[in-house]
1. Given that relative contact order in percent (Cα under 8 Å, 6 or more apart), derived from a single structure, equals 45, which label among P, Q identifies that structure?
2. For which of P, Q does distance in nm of label points 7 Å out along Cα→Cβ at positions 39 and 79, calculated from the coordinates, equal 3.0?
3. Could you figure out which one of P, Q the value 7.8 for mean count of other Cβ atoms within 10 Å over residues 15-22 was computed from?
4. Work out the source of -21000 here, i.e. which of P, Q gives that when helix-only ellipticity at 222 nm (-39500 (n - 2.57) for each DSSP H run of 4 or more, over all residues; to 500) is computed.
5. When you work out distance in nm of label points 7 Å out along Cα→Cβ at positions 7 and 31 for each of the structures P, Q, which one comes out largest?
6. Ranked on mean projected area of the Cα convex hull in nm², which label among P, Q comes first with the largest value?
7. Taking volume of the Cα convex hull per residue in Å³, for residues 23-70 alone as the quantity of interest, name the structure among P, Q where it is greatest.
Structure P
Amino acid sequence: MSLELENGPLAYRLGCLFAVLEQAQRGALGDVNSSIVDRYYGTASSVPYSVFPRLIAGCQNHLSKIRKDKPGFAVNLDKQLGSVIASLPHSFPKQLTIEQQGQFAVGYYQQKQSFFAKKDSLPSASPTPSN
């Protein structure tokens with residue numbers, strides 16, 4: 001599985017963005033009673049223009065809090081956020097069709113799964129053959 005931020009459909013990339021925003025909330029606040037997924041998934045996946053600007057503004061507050069406690073994590077989240085947003089057009093679409101809502105879901109879950117992927121370990125140096 002690889003994320004398709006450059007060539008993926010817009011709805012897919014919006015799903016990836018939503019997962020990054022959720023990760024930022026979780027990093028700043030831990031487990032909360034009502035996450036952005038609980039509150040905004042339906043709207044974000046069907047009427048993105050009405051919710052993403054507010055979520056991104058909230059994310060800036062989350063990143064600020066994370067920078068104080070875990071600066072490295074904040075840098076990584078900021079890079080992911082920038083990467084996904086750079087792949088988007090200049091405005092959010094007003095509505096997504098049912099097919100696009102499916103693409104949103106795939107993007108969301110693939111991005112979310114990428115947070116759990118193990119970092120590839122560095123290959124061990126092989127011993128030099130003796131002559």
Structure Q
Amino acid sequence: MLANGVDVLDFPFIVEPGAQVPSVTIQFGDKSTELKGTLTGSDGSPTSDYSVVVFPDDQRYWIPHARRMRSTRPATDGTFSTTGLPPGEYRIAAVTDVETGEWLNPDFLRELVPASISFRLADGRPATQDIRVR
């Protein structure tokens with residue numbers, strides 16, 4: 001949903017008293033994004049000892065409870081997946097000892113950037129991004 005070119009699903013939509021309501025565009029679609037991958041240890045074997053954090057490359061989207069951030073745990077075979085992220089540029093990282101919700105903190109995300117991998121999600125196209133931890 002766009003209001004004056006701004007995605008109001010990501011940023012507040014405020015109409016001041018007496019102001020003209022901007023044009024709003026609602027777009028429906030039947031395509032979704034899917035990200036999947038495998039987490040492996042330094043020896044190349046699958047591991048589930050980490051959490052996988054996915055977050056947008058653009059720091060404007062690093063806001064609490066953003067729809068562009070996810071954290072998931074891999075299965076015992078190291079595979080992980082997430083769906084429903086909006087298309088765009090993202091980063092992904094494997095972390096240990098992450099507390100619930102900590103991955104929503106911009107300071108935490110800044111620390112992850114150097115150890116993260118950049119990737120792109122396109123609407124309706126599955127993406128694969130494997131992670132190998134050192």
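1. Values: P: 45; Q: 31.
The structure behind it is P.
2. This value belongs to structure P.
3. Details: P: 25.5; Q: 7.8.
Source structure: Q.
4. On the way: P: -21000; Q: -1500.
It was calculated from structure P.
5. Numbers: P: 3.9; Q: 1.4.
Biggest value here belongs to P.
6. Details: P: 10.7; Q: 9.4.
Structure P gives the largest value of mean projected area of the Cα convex hull in nm² among P, Q.
7. Q
Where a number appears in this text, it was derived from the coordinates with a stated rule and is not lab data. Since the model is a prediction, treat every value here as computed from it, not as a measurement. Cβ atoms are built from the backbone, for glycine too; each structure is taken alone.
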